[in-house]
Structure I
Amino acid sequence: MTLRGAEALRAELKRLKSEARPAVIKAIAEARSHGDLSENAEYHAAREQQSFIEGRIREIETKLANAEVIDPSTLPKNGRVVFGALVKLEDEEGSHVVYQIVGEDEADIGAGRISITSPIARALVGKSEGDVVDVAAPGGIRSFEIVEVRFE
């Protein structure tokens, strides 16, 4: 994952541990005070939320422990598309788009970050500036020319 992705996961982990976990513990305690737990919907909802939060905490901790964090700005600037690269593409109509190739957890198409496992990223990896790549898109095969490869 990229440095930005690791920082985002660390921030989410901190929020879950310092805000969400204490809030759900408080909600469980309050729901318990209402009496019979077998028919207490608030209690069951709070316990379910607690289970979700604890699962997400474990998931993030595992991902961070096993992640190889890559700072794209330290990668060799040889014009080849690799993980972490910012790639400027031009399609057949002359439209330009810029994508950064990131890990699955960081992918956000609206922010221009695509997963390394996406079809377009797989087509781009290993290619260089000036290469034309064909990508199987839902609407059919699309061709893109790699205009620029940057590392920030």
Structure II
Amino acid sequence: MAIQYLALSTLIVLYSLMFVGGYVSAAGLGLTCPEWPLCPNGIMPDEEYLIEWIHRLVAATTGTLVLATAVASWLNKNAGKKIKFTSAFAGVLVVTQITLGAVVIDTMLHAVLVAIHLGVGILLFAMVLLTTLFAFRISKTTITTKT
């Protein structure tokens, strides 16, 4: 039962990350924190870096949750091939996305890389959504086989 809530939490945090990332992009704040992974002044940034720092904090949290969901799906003995694929693919995509985020900062928001970063983010969301749906299917299947 825990995998369902882990997957759902991952989906919610990922959606929040996409929302914050959209705000960062639309507000032109993508380079307010020009260093990666930390902003100037280390872990706790000045007010001018706060929004970009929040985006990075939520990204780190999302990455951890995506990887935890992938591990949980592989350890769950009731999990099928579909959830294992979608969660593992999401794990690969989240590592790719974090790497792309660093490259986007290093290349000063190169338009093509920003577009790729967005596209990978949408694909990541799709895989986490499918993982969540498959996780709840595991719960339903487990309940019906026990009765």
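Assuming 1.16 is Cα Rg over 2.2 N^0.38 Å as calculated from a single structure, say which of I, II it is. Can you show the working numbers first?
Details: I: 1.47; II: 1.16.
Source structure: II.
For distance in nm of label points 7 Å out along Cα→Cβ at positions 52 and 116, which of I, II scores largest?
On the way: I: 3.0; II: 2.1.
Structure I comes out on top.
For relative contact order in percent (Cα under 8 Å, 6 or more apart), which structure out of I, II has the highest calculated value? Could the numbers behind the result be given before it?
Numbers: I: 23; II: 33.
Checked I, II; max of relative contact order in percent (Cα under 8 Å, 6 or more apart) sits with II.
Tell me which of I, II gives -27500 when you compute helix-only ellipticity at 222 nm (-39500 (n - 2.57) for each DSSP H run of 4 or more, over all residues; to 500). Provide the component values of the computation, followed by the final result.
Details: I: -12000; II: -27500.
Here the read-out was taken from II.
Supply the structure label, taken from I, II, corresponding to semi-axes √(5λ) of the Cα gyration tensor in Å, for residues 76-131 alone with the calculated value 17, 15, 9. Numbers along the way, then the final one.
On the way: I: 17, 15, 9; II: 28, 10, 5.
Considering all the candidates, the number was obtained from I.
The numbers here are math on the coordinates, done by the rules we state, and not lab data. Quick caveat, the model's predicted, so the values are computed rather than measured. Cβ atoms are built from the backbone, for glycine too; each structure is taken alone.
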